[in-house]
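Undergrad: Please go over the structures that come below.
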Structure I
Amino acid sequence: MMKHLVAAFVLLCATSAGFAQMKIGHINSEAIMQNLPEAVDAQRTLDALVASWEAELQKMQADWKKKYDEYDKRKLILTEQSRAKEERELRELDQSISDYRNRKFGQNGELFQKQNDVMKPIQNKIFKVLEDIAKDDNFDYIFDKSGDILLLYATSKYDLTETVLRRMQSFGK
């Protein structure tokens, strides 16, 4: 859907007389990140961190499985009180595994924070270089064609935000 909107935008710009001098460019941010040594090093650091967390998670899951298997073999001979105690311990262990997974890999987990800490400065440098290139070479719009097409730079002379807001406020009056 996004690609269709971008294509329609580019077609509109290309055919419109008012936009005849518009200059549009694109980059592939994935290719930049894969070929930028500092980004490759940062990704290696993140990958090593993830590998250590996944190893710890696998160890925790193996411990839970071992404990469950032992319980499963003995549950018929355990007293009701002992069975309830071991089942509670298994639930607690399962909960600690889930908590660990969320703490490390969850939406606001350590991985998210580390990615932000490590990659954000690199992305900021890329955006600064991109902005400098756009201004130096008079680009009006620059898109990122890796994955979904994203608008990375737009010159302010084509920003219609204020115009739309003014018209929305007076719409229907």
Structure II
Amino acid sequence: MQRSQESDEARKWVLVVSNSSVIIALAKICYLYLLEKLFGEILVPEAVWKEITVEGKPGYEKIVRAKFISLKKVGDTRLVALLEEFIDTGEAEAIALALERGADLLLVDDRDARNLAKRLGLQVMGTLGVIALAKYEGLVPKAKPIIDRLIESGFWISRNILEEFLKELDEL
């Protein structure tokens, strides 16, 4: 119990920006609440908000009702335009917003966007990292059933990465 309270206190000071992939993946399988439990508020730029709030998309209703997801405008449109040469608009805006706000963490799954964000000095975490952290924090007992649901919902993960991930969590 002590660790959890300390973790909750520490997370109140963590600024997190997200791209659409992590939010959509967790919303589709009814685990969106993990983001709020782990990080409190999640900031998203306009392009990401448009992607995650497409009416009729799986998880749409959960996302629009999630009070912990906050829409923020990106100020540096020149940086966004530059980043768009390498990655899509949502990812470019998320990286720009994370840099502008001095975010502690950027949630993104796309490999190119993750690599670019890391080169720009950002800490990144993807959907699997969120699930691992949720297990570590005691919010979920096992990661594998969640991963199975993700895969069933269309989330793609290579067999090698999946095996390595489950091995790290002692679930293989």
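Undergrad: Have a look at I, II and say which one yields 1.3 for distance in nm of label points 7 Å out along Cα→Cβ at positions 82 and 106, as calculated.
TA: Comparing all candidates, it corresponds to II.
Undergrad: Sticking with this one: Using helix-only ellipticity at 222 nm (-39500 (n - 2.57) for each DSSP H run of 4 or more, over all residues; to 500) as the calculated read-out, with -16000 as its value, let me know the right label among I, II.
TA: II
Undergrad: Looking at FRET efficiency 1/(1 + (r/R0)^6) of positions 42 and 74 (r between Cβ atoms, R0 = 41 Å, to 0.05), point out which structure of I, II has the largest value. Intermediate values should be presented prior to the final figure.
TA: Numbers: I: 0.25; II: 1.00.
Largest one: structure II.
Undergrad: For structures I, II, which has the highest computed value of relative contact order in percent (Cα under 8 Å, 6 or more apart)? Each step should come with its number before you reach the end.
TA: Values: I: 33; II: 24.
Sorting by relative contact order in percent (Cα under 8 Å, 6 or more apart) in descending order puts I first.
Undergrad: While we're looking at this one, here's another question. Looking at volume of the Cα convex hull per residue in Å³, point out which structure of I, II has the largest value.
TA: On the way: I: 220; II: 117.
Comparing I, II by volume of the Cα convex hull per residue in Å³, the maximum is at I.
Undergrad: When you work out distance in nm of label points 7 Å out along Cα→Cβ at positions 66 and 98 for each of the structures I, II, which one comes out largest?
TA: Result for distance in nm of label points 7 Å out along Cα→Cβ at positions 66 and 98 over I, II: largest is I.
Undergrad: Right, another one. Given structures I, II, which gives the highest value for distance in nm of label points 7 Å out along Cα→Cβ at positions 34 and 50? Numbers along the way, then the final one.
TA: Details: I: 1.5; II: 2.9.
By distance in nm of label points 7 Å out along Cα→Cβ at positions 34 and 50, the leading structure of I, II is II.
Taken together, the values in this text are just the output of simple stated rules run on the coordinates, not laboratory data. Treat the numbers as computed from the prediction; the structure is a model and nothing was measured. Cβ atoms are built from the backbone, for glycine too; each structure is taken alone.
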